[in-house]
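Peer 1: Structures follow.
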Structure P
Amino acid sequence: MSHHLDSPAARADARLNISDVYVFRGDRGTVLVMNVCSDSAGPDAPKGFHPEARYEFKIDSTGDAVENLSYRLSFGEVAPDGSQAVELRRLVGPQAADDAAEGTVLLAGRTGRTLSTDGGTRVWTGRAGDPFWMNPGVVEAVGRAFQHATDVELPAPDSAEVTSLFAGMKVWSIVLEVPDADLLLFTRRRDIGVWGVTALATDAGGWHRVNRCGLPMVSPIFAQFDDALAERLNQTEPADDIDTFGEEITDRVAAVVGARGSTSDPHAYGQGVAERILPDVLPYTIGTPAVFGFAEFNGRALTDNAGEVMFSLATDSALSLGLGKDAVDAPPTPFFPYLAPAA
């Protein structure tokens with residue numbers, strides 16, 4: 001439940017729900033991963049990528065949380081063999097934030113195949129094992145604590161082995177790898193911020209934002225039982241996050257750590273957490289190993305224990321999931337597309 005089915009709009013069509021975003025160093029360059037359409041939506045939910053939607057990786061390289069580089073993917077209808085047409089475009093500068101901009105077509109092909117440019121950019125889209133794991137009792141306890149401003153009441157230990165909430169589940173994944181030299185041509189800086197966006201075409205000819213995801217676990221921690229807040233987190237822009245959510249995040253963290261008695265100044269701690277996680281973008285230094293840890297956010301590798309890190313940060317305590325990467329039954333691979341493709 002990094003951001004699995006985090007809002008009413010996401011639950012209405014899982015194809016538009018971003019469960020996770022990852023950024024890490026691959027064997028060719030910088031890898032951007034966006035997972036959508038988790039099996040957790042149930043067997044009757046539509047599958048694949050929405051043919052009337054856009055899936056975008058947004059990149060800020062100036063530090064203002066406004067995108068100046070975007071990679072946009074769009075898909076066609078599902079063919080009898082289950083595949084879909086896919087197209088990748090790059091949008092640079094002011095076009096990156098302009099829904100009406102066309103950008104430059106980099107690749108076109110079909111899902112389930114590795115597509116590459118002569119310059120080394122490559123993309124794979126298709127069904128894959130979900131690399132995320134979560135203890136269902138812990139995530140619910142954390143969500144309830146932040147909803148009701150109480151201490152975290154973890155479930156009593158059970159003699160039975162804990163199973164990940166997403167054991168055996170698959171996602172539909174977009175994996176984009178861009179050579180660092182090519183990426184730096186447009187970012188001009190190694191320090192970037194990344195987030196994912198899904199948007200659906202409207203009858204009026206525009207685009208309606210459905211999901212936004214940067215850092216993991218923000219919605220499950222603060223809005224697991226608050227649909228109104230979850231919708232606001234998805235509809236706003238990262239550049240507005242501090243003004244829009246800073247006070248609310250500060251107060252919610254302060255209430256929980258105050259109830260836990262873990263700090264003498266709950267408000268100051270809450271303010272520090274708000275400043276750490278807002279704006280809600282995933283920072284990364286191009287060309288470096290990714291590490292999503294308590295001390296540092298630098299991208300996010302597929303095997304980073306993001307849930308434990310974010311729970312511990314938000315509660316000012318070492319909050320264990322009781323699970324590790326071994327809970328994933330389709331572990332990532334060291335080669336492109338890095339996730340484990342599913343049949």
Structure Q
Amino acid sequence: MTSTAGATERGRGATAVLTGLGAWLPPRRVPNSELCTRMDTSDQWIRERIGIAERRIAEPHVATGDMAVEAGARAMASAGTATVDALVLASNTPDRLCPATAPWVAHRLGLPAVPAFDVMAGCSGFVYGCTVADGLIAAGAARRVLVIGAETMTSLVNPDDRNTAPIFGDGAGAVVLEAGPPHAEGALGPVVWGSDGSLADAIAVPAGGARGRHRRDRAAPEEHFVHMRGNEVFRHAVRRMTAAAREAAARAGWELHEVDRLIAHQANGRITSVVADGLEIPAARVPSNIGEVGNTAAASVPLLLAHAADEGGLKPGHKVLVVAFGSGLAWAATTLVWPAGLAARR
């Protein structure tokens with residue numbers, strides 16, 4: 001245990017190995033110019049402050065579960081399998097407050113009776129989900145796990161709020177993790193993760209949960225949208241991501257100059273840049289897709305992995321450092337060596 005986060009140690013048993021990768025984005029593209037017609041902002045401001053030119057937005061009839069099905073099917077096709085032993089869905093925007101979305105996704109994917117459950121850990125949810133899958137595999141409870149990160153973040157955004165509307169987008173990404181030896185290419189390394197609930201309201205939707213049920217009928221409309229203290233989140237994101245990434249690399253036995261690719265949650269272009277600078281990882285080794293898809297929360301990391309793989313930015317043998325941070329506050333980082341023969345399905 002460190003002062004910044006918990007850390008898991010790799011044992012001698014089976015480890016989660018990446019064998020499949022898939023992604024799906026809604027076809028609708030919303031450029032900054034469209035947002036500027038209804039709020040006091042500009043394309044230049046959004047690009048300079050956040051690093052986003054456009055984002056994808058799901059149509060009203062498309063929910064998180066629908067996108068999760070699409071990404072999950074593509075990841076399974078990438079892995080060459082029609083079956084898994086468990087399904088983990090990381091999301092902050094479930095289809096309903098009750099029940100969990102994952103069992104319905106499993107049903108849609110033709111996975112009858114497999115254990116399926118949701119994980120909510122903000123934008124770190126996908127890395128949390130992979131860590132849970134790794135634990136299931138190490139315990140012998142599963143040999144193959146489908147982990148999906150899917151978000152309809154625009155359902156939580158006030159479309160007229162210049163502080164949040166330009167930031168978020170919708171989408172889904174997924175991986176298949178299979179049991180394998182700890183030193184195999186694609187094997188997840190030690191994870192460094194943690195949370196700080198004293199800042200739970202730094203990124204939050206005030207209304208809609210059990211805590212506010214006594215005033216359910218009196219909540220103002222804006223309380224049903226996400227609120228964020230941007231400057232505070234920026235500071236904590238940089239500090240926690242830098243520390244967690246540094247420790248994950250150290251626990252994997254890597255020097256930071258050996259890292260070939262930093263896969264960082266796409267929260268804000270400036271955050272990623274500051275974290276990379278703090279780790280002394282050159283910009284050429286830091287893939288980014290926030291300009292095209294925005295901040296997709298728990299879907300961000302798998303979408304970026306798929307994007308980088310599809311663009312040829314991830315090569316067999318690359319040492320890949322993964323880090324994420326989000327609401328909760330929660331953060332997580334891990335490592336893997338990119339495997340040969342893995343193609344993303346998008």
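Peer 1: Taking P(r) over Cα pairs in 10 Å bins from 0, in percent, for residues 138-201 alone from the coordinates of each of P, Q, which one would give 13, 22, 25, 24, 15, 1? Display every interim value, and only then the final one.
Peer 2: On the way: P: 13, 22, 25, 24, 15, 1; Q: 15, 27, 31, 21, 7, 0.
The structure behind it is P.
Peer 1: Given 10.2 as the derived value for mean projected area of the Cα convex hull in nm², for residues 130-249 alone, which of the supplied structures P, Q does it correspond to? Before the final figure, lay out the partial values.
Peer 2: Working: P: 11.6; Q: 10.2.
Clearly, the read-out refers to Q.
Peer 1: If relative contact order in percent (Cα under 8 Å, 6 or more apart) is computed to be 23, which of P, Q is the source?
Peer 2: Details: P: 23; Q: 27.
Of the structures listed, the value fits P.
Every number in this text was worked out from the coordinates using simple rules, so none of it is lab data. This one's a predicted model, so the numbers in the text were calculated from it and none came from an experiment.
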